[in-house]
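Down below are the structures I want you to see.
Since every read-out is calculated from the coordinates, none of them should be taken as a lab result. Quick caveat, the model's predicted, so the values are computed rather than measured. Cβ atoms are built from the backbone, for glycine too; each structure is taken alone.
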Structure P
């Protein structure tokens, strides 16, 4: 949940949809991971037809990227989930170079704005609840070996 949540959130954000189906598997090959999975891999399907293939691992440090295959090309970020800057490329050869942002400062500024203006945060708790429900289904699929249909919230 600590690492894979970034991939899950990226799929939800990039598709603009909530997954309707997940299928997953986990591995525990190293004694260091006796109490938690070493790696998890999952597939998610979305109502509009998009399919995501995601994985995360505590044993593979320093890897954090995504690539989106689209009808007329592809794009991706590598690194995609780092705090030290993001970089990307597109199938047309152009670079994706988002401005450097202190993500923690942006989050704290939003919390402060919410308190001062008495307004809700841009990322409400319901977003986290959706993530937890999907992650729980991913773990259930890995445990049972069966795909899990997700219900609309």
Structure Q
């Protein structure tokens, strides 16, 4: 999402559509599900994520729209599909960004998959939900990229 914001700001062509799988859209860790889903998210560990982001930012402002697209103006972005699991600590990032983007007139499809963990889509062949999620991604792309 940060790349799309940067492309738009530079006046460069944007993709026809964007697909986000369990996206980290707010590196301030202020979303409520970082606390409320702390015990249901079995993939991410709060302290490790926070430390990793600290290394990544290397002192940079976590509210910089290029690293935390929640703080960007989403106006003019292409259609976006966001898939996120209900049990993820990242859920609030997706909820907040989708709301902000819709308010700005962006075509956003937010899918909250009940009981799913961070990036469950990669478990195709193991979980039927993963196969269904990947099928949904294909449908979304085919609808927007004829």
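Some points to look at:
- For Cα extents along the principal axes in Å, for residues 39-126 alone computed as 36, 34, 22, the structure of P, Q it came from: Q
- Here relative contact order in percent (Cα under 8 Å, 6 or more apart) is compared for structures P, Q. The highest value is that of Q.
- Source structure of the calculated read-out (semi-axes √(5λ) of the Cα gyration tensor in Å, 23, 22, 12) within P, Q: Q.
- Structure from which 2.4 was derived, distance in nm of label points 7 Å out along Cα→Cβ at positions 95 and 119, options P, Q: Q
- Taking mean count of other Cβ atoms within 10 Å over residues 23-30 as the measure, the highest value among P, Q is held by Q.
- Label whose coordinates, when distance in nm of label points 7 Å out along Cα→Cβ at positions 47 and 103 is calculated, return 3.5 (choices P, Q): Q
- For the set P, Q, ranking by mean count of other Cβ atoms within 10 Å over residues 87-94 places Q highest.
- When mean count of other Cβ atoms within 10 Å over residues 7-14 is computed for each of P, Q, the largest belongs to: P
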